[in-house]
Structure I
Amino acid sequence: MDKIKVGIVGGAGYTAGELIRILLHHPSAEITSIVSSSNAGNPVFQVHDDLVGETDLAFSSELSGAEDVVFLCLGHGNSKAFLEKTNLSESAKVIDLSNDFRLNADKQFGGRAFVYGLPELNKAKIQQAQNIANPGCFASAIQLALLPLAAAGKLTNDVHISAITGSTGAGRELTETTGFTWRTNNISIYKPFKHQHLGEIGESLEQLHPSSDIEVNFIPYRGNFTRGIFASVYTKADLTQDEARQLYKDYYAAAPFTTVSDKEIHLKQVVNTNKCLLHVQKFGSQVLITSAIDNLVKGASGQAIQNMNLLFGRPEQEGLGLKAASF
């Protein structure tokens, strides 16, 4: 089988760097172009210095035109602008890592129809799709904590979420709240109750449990570490602990990257992998689900490659056999 020819746009950012790192070792993929307007002509390893000795690829100013799939690693709002000004081949598939096409109102754009790319929710649709809106990082961790309850009709009470993310979730460009001197030994909340990922979370829950009139209350935290998301999600549910855990294990039985752990989980178990680990406990009337992912892998680039595998009929786990470094 011919290799999948891959183009990456926005090649200097963190998500692009992760795509390159993983795709270099993907047996069915070949990177044909890495577009970065500010770095055209420079070796990729000058920006992504973890790739020194891994590749001699250089950044380009435009796509080669031979791509089977194009990953858009652009800032929010810029993917639409890129597609408007770029004459992509109609046969080229698009996987967008921004939030430009995630919501139902934005799924049709310029003759392209986007499918929301959470495999644990939309696997069959993804396999038949041409274009994918890759989920947000917080949205991935939180939805995976809630999908089984919604699918079983057990999500009937308001949901409360506290979740913390590493500094890479804010992107490569330094800001006041991402620099070392501000972030280290520090913690803060941001966008309480109004985070941009709430929209996609709500639409996915509505897809599984229509007309469920619940509130999703979300407090995001900035953490003093670089990678990962750890979310605590709780809601009332009329299930015993054993029933709740079995519900989750049954729902994810065919999901190769989502595992329900019988033991309490921690972040080091998932960093650098495409895994989501879940743990389910019952406290009185409340069911507590803890969820852990790597924000740059399962929360972005790894999930995008998982979607690429599904788009092209490849094994879902291909190229994603990544192990955590837990010590």
Structure II
Amino acid sequence: MPGQSEKLKILVTHPEITKVVINLLSRDYEVIICQSLPPTRSEILEKCKGVHAVLWASNLKLDKEIIDAIGPQLKAISTKSAGIDFVDVEEFRRRKIPLGHVPHVQNDAVANMAVGLLLAAARRFHEGRLKIESNNWETYTLNWLLGQDLRDSVVGFYGFGGIAQAIATRLSGFDIDSVLYTTRSRVSEEIEKKYNAKKVDFDTMLAQSDFVIIASPLTKETAGVFNATAFAKMKKTAVLVNIARGGVVNQQDLYEALKAKQIFAAGLDVMTPEPLPSNDPLLSLPNVVVMPHTGSAIKRTRDDMSILAAQNILHGLAGEPMPAPAY
């Protein structure tokens, strides 16, 4: 390793990164920590000059401007996220700069959130709370606040990677009938057998599913695919859950579909924009459950994400393959 005065520098873009990670990075490198909360692009641009690696703990754009500001000595960057839709991956690829991310670490936490949203939307948790708050608790009807049953249902997945499969594992305990999934590539026969899953086209998945779960990355191909046309093909009793990215859904079209009861309900941990304004029309609906993008918000999970990002950086600085490369 270089001498003390010649230590390579690592920039950490968020002041709340766990101390374990700071200690890990500080063993052999000089660590510079941004102090702004929320992180600001101006501080990052100021402090990134001349560093050799960056732990990017922000959803701010990670693009050519940042790479240019850092300088040609840059050896590695890792995000502290699984999704990298805010990263100009092609620019990293073009310059052959190692880029890491943190897939799979948050699968269990996000899968648990998805099941929670699904149950909350299907069983009308938010609407029930509103009934209590408005003094409209009915005790005289037999069919009040009836929800949708998971038992013997068909669950459709848009995207069937690690998070989706973790969700399917949990839902198997609810005695669902089968899984349909829409992806570019078919998963293995072994995985299909495990989940009683079948690859189908998008329209078939929409039409036949009682629950539709979005678990795909946000790309040019997936942006806005859940729109008015898609909602019109879903069952009126269908429940939509999105734990992927808000941009996969045309949010205005979703609002109209929920308001008109074209679909039964929705559970969302992601939306557009984030933060969602408090006066967004979506929040006026009783049949939508909204969470503020907290799918991975468990301390153990967040610490594990930070540690994997740090390991990506340490491997990159050593000229070794990253444990979780983004390309």
Structure III
Amino acid sequence: MTISQQPVKDRQDYDGASPFPEAGRHAPAGKAHIGLTAAIVVLPFVALGVAIFLAWGQGVVLTDLLLAAGLYVVTGLGVTVGFHRLLTHASFTARPWLRVALAVAGSMGFQGNVIDWVAVHRRHHAFTDRPGDPHSPYRYGTSLRGQLRGLAHSHLGWLFADDQTPAERYAPDLLADPAMTRVARAFPALCALSLALPFLAGWAITGTLYGALTAFLWAGLIRAALLQHVTWSVNSLCHLIGDRPFKTRRHDRSTNLWPLALLSFGESWHNGHHSQPTCARHGLQRGQLDPSAAMIRLFERLGWASDVHWPDHDRTQRHRTAGPRQARAPAAD
């Protein structure tokens, strides 16, 4: 029985501290799925080792770092603005061409096809940190051993599990959108393009195969891995470490983790997001850097985005807790 099919009673009876009822019956995915996922996780670290070896004694070429930064921004905003704030939560309406462009950019981030990504994330919000959540760090309970095991599960382990999230249930709107289904089917080709672009750019800039190879390593594999681990850290660290200034649903332990704010393009203001999921800005407090919100604001001013759900001051104040709170496991109630 998968989590999505789990009896509702199990979810309602969860006490907030015990292991999830299905934790002991979590089956691994098929060998092909595990092999492909392992390759996606491991290969970038091999690439990093090769890149460091090649750079030894001569440093990293500036153009490789600029290419990596450029592609990181494009694919990262594709995930945060496109996959997340637009397609998952409908925090704004985009022109059709921008909607497709953001979905394509996000697909080049190696995080799964757009429809599956949206379905999993909507399920995460439906069952945050309780049975049914596909990647909660509280899956194995709140003991030290359970937390360490849960941290590994929420960061990477859930990717290797046989726990399908039905798009028919969680993303029927995207399944009914011909443009999104085409982008989803093109996911393997877009991943290949994400690696081919830095290789070709490196070749064009340097005129050498060596230049193409180093660009492929830094702006291709290593750049994709960094974005993946930042996104996965929002799943894991941003439910364990940080502040919780806003009220969320019962058992939801999402946090704000400021060190990740820039790299995650504002996604690590996770407690703010979970308090108001459809809001286009996640950094709800003064001084909280949120590049994704800034990009949505730019789209709005250019006339490419409309119906933007910006923070409402009164609603934000109603969601505030009595004072700043640190993330912790609540007592059973």
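Tell me which of I, II, III gives 15.6, 46 when you compute Rg and Dmax of the Cα atoms in Å, for residues 134-293 alone. This figure was derived from I.
Given that distance in nm of label points 7 Å out along Cα→Cβ at positions 46 and 262, derived from a single structure, equals 4.8, which label among I, II, III identifies that structure? Let's see the in-between values first.
Values: I: 5.4; II: 4.8; III: 3.3.
Only one of I, II, III returns 4.8 for distance in nm of label points 7 Å out along Cα→Cβ at positions 46 and 262, namely II.
When helix-only ellipticity at 222 nm (-39500 (n - 2.57) for each DSSP H run of 4 or more, over all residues; to 500) is computed across structures I, II, III, the figure -15000 traces back to III.
Using mean count of other Cβ atoms within 10 Å over residues 102-109 as the calculated read-out, with 15.2 as its value, let me know the right label among I, II, III. Of the options listed, only I reproduces it.
Bear in mind that the values in this text are calculations on the coordinates, not laboratory data. Computed from a predicted model, the values in this text were never measured in an experiment. Cβ atoms are built from the backbone, for glycine too; each structure is taken alone.
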